[in-house]
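**Q** Scrolling down, you'll hit the structures one after another.
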Structure P
Amino acid sequence: MTDPLIKAIVDMDDNEAIKIVNKRIAANEDPMSILDCSKEALTTIGELFETGEFFLAELVMGGQIFKEIADIVSPLLKSEVAESKGRILIGTVQNDIHDLGKNIVVLMLEISGFDVLDIGVDQPAENFIKAIKEFDPQVIGLSGLLTVAFTSMQKIVAEIENAGLREGRKIMIGGSQMDDHVNKFVGTDAYGTDAMKAVELSSNWCKG
């Protein structure tokens, strides 16, 4: 962990992390490299959480520091597009409160020129349906990390179909445990395990 920004984030040193970010921006460092360091720090925090060295408090704090950095860096990265590439609805499904991965996906989609509505974590089917009716997205992203999220995802997809809102839209699921089996079980169009896959899928689906 030689990069001082990564170390500051993993050490939960909010002030030092922001100081380093501002210094690097002033030195005309590529904003994407700053974001990459921040994402690497989040990955490290996630690994420490999985091994029991970090707890939920560290996960939350790490996410807050990342968001502060993203708020500073993202205006320097956002594509200068004449109009939106498409509308994406995203949320972490019911019975799951993880949002670090979702927040990275939201940021990368926004940077890529999409309008994104993030409805938050632990969201039941009715909240997704309400948002679909109001926001009219072309793509719906269901995020989840825990295995219990798979059943929630399946229920949300079924409720969207029952409400007559599936036609003309694509649904993707995201999370580190997603694979072809889960995608088939949930009944979605595709899955991704990282933010760039979400951008790739959304770009392909929203063409034309």
Structure Q
Amino acid sequence: TRCKVVTAHKGDFWLRLTTKGKYAHGARPELGRNAVHLMSQCIDAIETDYAKLLNSRHHTVLGHPTINTGIVRGGTQPNIVPANCEADFDRRTIPGETLASIRREIRTILDQHGLKAQLSNVKGFACPSMETDPNLPWVRRFMLTARQTKPLGVDYYCDAANIAAAGVPAVVWGPGDIAQAHTADEWISIGQLERGTELLTRFLLSLP
């Protein structure tokens, strides 16, 4: 977090759409039903109409929720009409959104377009959003130590949400930049490490 105190982060759900068609020889496509074509229509509805709906929502520090089509799998070879297709979506949430509400929204969008697809949850566990009250005494103290006057939110998901969900208020904090995370060569600058050490030490020494 570059030694900034993060009080809110987005949640993350991985969802999968599955479309079914009918196999046929590529020379006679009219005898089959193309599951990839059907999926392309589903993706278009999600990336346009559903994305527009998400853009209309706003959280003070997290902005708007998003959805991204990350993986599409379908077909076996070019001369066969595909009977199956799958697409995986990354849905970033803001507080108040749940897996159940997201499933209802996607189902509604598909129904409005007359599209049929199975919807499932790829992850077997919850990755909810987190929002901790920045006015909690120890959070205020930590922000003061970091010389930070306003709460900060981030787009990525963090395990702090699970701690908060268990009833323990949590924040996200640490030296380094998220831009270096999940890269081939993750690294952290010595300057950030030294600043993080100094800030954390000063915060702990300030506690009663």
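Derivation of every value follows stated rules applied to the coordinates shown; laboratory data play no part. Computed from a predicted structure; not experimentally measured. Cβ atoms are built from the backbone, for glycine too; each structure is taken alone.
**Q** Given -9000 as the derived value for helix-only ellipticity at 222 nm (-39500 (n - 2.57) for each DSSP H run of 4 or more, over all residues; to 500), which of the supplied structures P, Q does it correspond to?
**A** Derived from Q, not from the others.
**Q** Let me ask something additional. Have a look at P, Q and say which one yields 2.6 for distance in nm of label points 7 Å out along Cα→Cβ at positions 62 and 142, as calculated.
**A** P
**Q** For volume of the Cα convex hull per residue in Å³, find whichever of P, Q sits highest and give me its label.
**A** Sorting by volume of the Cα convex hull per residue in Å³ in descending order puts Q first.
**Q** Hey, distance in nm of label points 7 Å out along Cα→Cβ at positions 14 and 198 derived from one of P, Q reads 4.0; which structure?
**A** Going label by label, the one that fits is Q.
**Q** Work out the source of 19.8 here, i.e. which of P, Q gives that when mean count of other Cβ atoms within 10 Å over residues 134-141 is computed.
**A** Details: P: 19.8; Q: 13.2.
It was calculated from structure P.
**Q** Also: Which structure, out of P, Q, was relative contact order in percent (Cα under 8 Å, 6 or more apart) derived from, given a value of 17?
**A** It must be structure P, since only it matches.
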